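In what follows, structures are represented as structure tokens.
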Structure P
């Protein structure tokens, strides 16, 4: 065997191992990133379901002749703002996530106000359509929470993969950026004041 052949074989083996490692890192990062994007789509789908239900709820509530119109207008405006604010799953920047969350929080607040006002209308509380929509909304809120949790889990797996050494060396080369998690609404860490006057 020729002496020059041994270093060539060693270099070829090392190059193959580095190539295999880089390909493995890249493919795993792509898989984790796409999984996180899919879970974000599930978050948006859950919010869309809520928006659709709210439209039906507003139509049902409008049927109550003396219902407070200002409350309905607030819900309709908040729903319109929430449906306008969407994010491309491939562009989940902290600023866009905050804008999306703000729009959804506005709708949640308006919907909560609507539910409080409804308590004063026994004919609505006895309306079967309203009760069914209210139940579906509660289930949808649970779905939203589960979808957000799954999104954060997916982002966590992806972010850990691209930030752990030695993968962090390749993350920049392959343009894998850290993804933003869905955060709790500002002030949600404080318990709300409940007053039964």
Structure Q
């Protein structure tokens, strides 16, 4: 069977992984058994993808990222350099909690900045934007911009990654795409 993805010779890919066509896996990365990686993903250098992880299509994983069991990323997600997910809320070296892994769901188009930490058990909404170094401990709304430790929402972002400024009618226009957004009752939607 022809290999439909690229893997650098130093990458370790365990048996029983599903890796989509056009995906690239770079230096010193470890793709563990039972994970699923979609088409046209880019897995940077020194990345760990643990068993059971699911990455959709066109997911970009930058260098030094750890994606632990329990994480599901939809299509078009961006994981910035050295960001990390957790999978146990109260880890102890001497206590085995593998049966307590919590699910973390990263929805379509979300971006997570460099060195951010995503504490397990949260959902990151569509096209949300997690600032560099943020520590996310609760769910993030679609299109929300969150920063800090612990993270707090400071604004809204467009699908093209630009800050949205809403007028009195609750309408904002993306400066790059011209796409229109509506803010109503604390929820942003594309119109």
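Bear in mind these aren't lab numbers, they're just calculated from the coordinates by the rules spelled out. Model, not experiment: these values are computed from the prediction. Cβ atoms are built from the backbone, for glycine too; each structure is taken alone.
Observations on the model:
- Relative contact order in percent (Cα under 8 Å, 6 or more apart) derived as 10 - corresponding label from P, Q: Q
- With distance in nm of label points 7 Å out along Cα→Cβ at positions 105 and 129 derived as 3.4, matching label from P, Q: P
- Identity of the structure behind 4.6 (criterion: mean projected area of the Cα convex hull in nm², for residues 17-72 alone, calculated), options P, Q: P
- helix-only ellipticity at 222 nm (-39500 (n - 2.57) for each DSSP H run of 4 or more, over all residues; to 500) from the coordinates reads 0; which among P, Q: Q
- With distance in nm of label points 7 Å out along Cα→Cβ at positions 9 and 25 derived as 2.8, matching label from P, Q: P
- Entry that produces 30, 55, 14, 1 once P(r) over Cα pairs in 10 Å bins from 0, in percent, for residues 121-168 alone is calculated, selected from P, Q: Q
- Highest-scoring entry among P, Q, by percent of Cα pairs over 23 Å apart, is P.
- Given 3.4 for distance in nm of label points 7 Å out along Cα→Cβ at positions 97 and 145, calculated: source structure among P, Q: Q
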